[in-house]
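Participant: Right after this note come the structures.
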Structure I
Amino acid sequence: MNLSGKVAIVTGAARGLGRAYALRLARLGADVAVVDIDLRGAAKFGETLNASTVPAEIEALGRKSIGIEADLASRAAVNDAVARVRDTLGRIDILVNNAGGAITPVERSKPSIVPDEDIRLTFDANLMSTIYCCQAVVPLMKGQKSGVIVNTASTAARVIAPGGGLSHYGVAKAAVSHYTRDLAAELGPFGIRVNAIAPGVMLTARIKALAEQRGIGTASEAERIPLRRLGEPEDCAGVIEFLVTDLSRYVTGQCISVCGGAALTPA
């Protein structure tokens, strides 16, 4: 129970990686706020929960939880969500910015053709949501003189996809990584640590459902990874545990790849 007495926010936590993070933090003793654009999102991809919602799963573990539906591309919505968490759970010690992803069509994602609307949507979902959430919690963490923020980058920020696909997603995630370092430099003197995690392809329910359509999460892709397998959500949850606990108390401004070595072997 390393996080007993702590309050965490995990964005994009209604399914997939975010759900794995939220449940891991709850098992470590934290009360967890689940913030997502759709709290019933797991059902869209056939992900089976152990209760009606992820907040209900957390409460079944003996922890407090609150579920908030919010579009994190809106600064006002983010500010309202953070205020609700503070008012309901009393404080905010941990922020895990997991919301986002490669959510636009792959077939039009090469750098010479990607349309404006895909760029804006991808930047809003991945970069602007991260910035808004960080800016909303920082005053609270400064007041406490402590806090931990973990942002989500991606191996796509380092490894170029075949033919330059998903270009705008890689750019957005590279920006998240750089923003993380800047924020760590600013907030270190206030006792606040800021790091990032860079997942490779993880076998979430969404990836499994869209593998053939999007050409990711395939057996051939796994064979190109040094560890010869694709990642599971718990592989990333273990790194989140490291980054939000005192195991990493002297670590800030870092971006940890969780990719089985895929970032070492660019296509």
Structure II
Amino acid sequence: MRAAMCSPSPARSPPREAARLSARAALRAGAGLVTLASPRDALAVNAAALTAVMVRPVDTVIEFGEVLADKRFNTVMIGPGAGVGQRTVDFVHTALGVGRHLVLDADALTSFAQAPDRLFEAIKAVHDAQVVLTPHEGEFPRLFSDMSNKHPGRSKLDRVRAAAERSGAVVLLKGADTTVASPDGRATVAANAPPWLATAGSGDVLSGIIAGLLAQGVPAFEAASMGVWMHGEAAREAGPGLIAEDLPEVMPAVFRHLYDEFGIDY
């Protein structure tokens, strides 16, 4: 149960906090070990800020491939603070090429904005691909330009289902009613997100939770749907005034409530 997270490129170090949020969330969600693939110029600060998360220097696609040669890294998350460009595109293709479970968010989605079909073709080329795309409404039309909320006549549910079918991935469209759809037509709509969950960095935490569930062998659709629900419950547990850093820290309480409800010993 290992997950690897890609940290920002050397040219874009300020958003590195996003990668750290995702990594800690994956660990709190139950991944046995999480490694942050960090550029060397950010290695010291990432190592100082993360205790339970491993940090490994990775600047190039070749080095990233060497990390993924260890098959114990069964899940990869790419996106938060990664930087938009060919480097991120190459990282995504590398992860898909070795058949890893994959969560793509933020910059990883925008990096394919000029050629989304390249991403979709790569996903569909992987047998039984476990891939989750997690855009918000601003990112969604970068991959699915004909399905934005500016086109009347299609509900959010219809748009997400169509996006999942086109991409071959599970698509999660964030918002007050976060909607998840699978290429086979299954879908869920979350109803438990409190308004104070709309805070900077919360989406990075959500992607990390999903990656942590994938690392434990939960299928992509179920991991995304469960992750959205747990994300909302964590926000309720933290209460008004929460910041994104609070969310991973209340995950144990979310698990505890679940175990108590179903009579599971812990």
Structure III
Amino acid sequence: MSTLRSRDNPRVRRWHALAHDARTRRAERRALIEGAHLLAAYLETGARPTALIVSEGGRKKPEIAGLVRRAGVEPSVLPDALFRWMADAVAPAGLAAEIEIASSAAGVAAAGHAVFLDAIQDAGNVGAILRSAAAFGVDTAVLGHGCADAWSPKVLRAAMGGHFALRIAQAPDLVAALAEFRGNLVCAVATGGEVPAAADLTGPLGWILGAEGQGVSPAAAARAALHVSIPLAPGVDSLNVAAAAAILFYERTRQIGTGGAPFSAPS
């Protein structure tokens, strides 16, 4: 178990870059996950991290020590202050791991239930959508230009391990990615769409979601044969996109569980 004590150490500087610089993550196809929950979720997939980093205080915690043993990777130890500098979290838990970002080359073509995100910049929203996607059986998430980086620490924390149940692709041209999808595309719009519960949402399906303010771009929206709008109370004109995503994903799950029948109100 080696102890690294300087910001000038090349390994420490690289981990800092993985935590804070999207260009480094894209170039190296590596990310830094922080905390016991994310590492445990990653290990559940059967994968092993490229490197483990613990703080001097963190290595004394039984939960962290147990995960280190389970990972089977000799950790590097950093003084607490240096670990805080390296990590992204305001109050880091004292455990981080470098992981490989899985290839997404065949993601769109192989998808059966996908979500396409159009310029959703808020990292918390992107992470929450990925968390709900994993919970409701979405298999592929495609992030278009202008979205928060899927592998940033903030998105990883908000997704709570959802990344490891999904194929995740970042598409410079979202419209081109939509053209590759082989199922039915459904675009979520604020108003004027069909009520989700009355639409047939079974079969291979791809959701198109945009940020609350600007919504989905006209070019992306034009790829969808069906537009849906979630009914809201009078006086409410929009819904947080992450909340809307969870509602839509659930509605598809409900329809599949009821034999594919859209909701029919009693007469």
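Rule-based calculations on the coordinates, nothing more; no lab input. None of these values were measured; they are calculated from a predicted model. Cβ atoms are built from the backbone, for glycine too; each structure is taken alone.
Participant: Given a computed value of 69, 39, 34 for Cα extents along the principal axes in Å, which structure among I, II, III does it belong to? Provide the component values of the computation, followed by the final result.
Facilitator: Numbers: I: 48, 40, 35; II: 45, 44, 32; III: 69, 39, 34.
Structure III accounts for this read-out.
Participant: Once distance in nm of label points 7 Å out along Cα→Cβ at positions 66 and 82 is calculated for every structure in I, II, III, which label goes with the largest value?
Facilitator: On the way: I: 1.4; II: 2.1; III: 2.9.
Structure III comes out on top.
Participant: Distance in nm of label points 7 Å out along Cα→Cβ at positions 154 and 242 computed as 2.2: which structure among I, II, III?
Facilitator: Details: I: 2.2; II: 3.1; III: 1.1.
It traces back to I.
Participant: Where does the value 10, 36, 30, 17, 6, 1 come from, among I, II, III, when P(r) over Cα pairs in 10 Å bins from 0, in percent, for residues 34-193 alone is the thing being computed? Please list the in-between numbers first.
Facilitator: Numbers: I: 10, 33, 34, 19, 3, 0; II: 10, 38, 32, 17, 3, 0; III: 10, 36, 30, 17, 6, 1.
Of the options listed, only III reproduces it.
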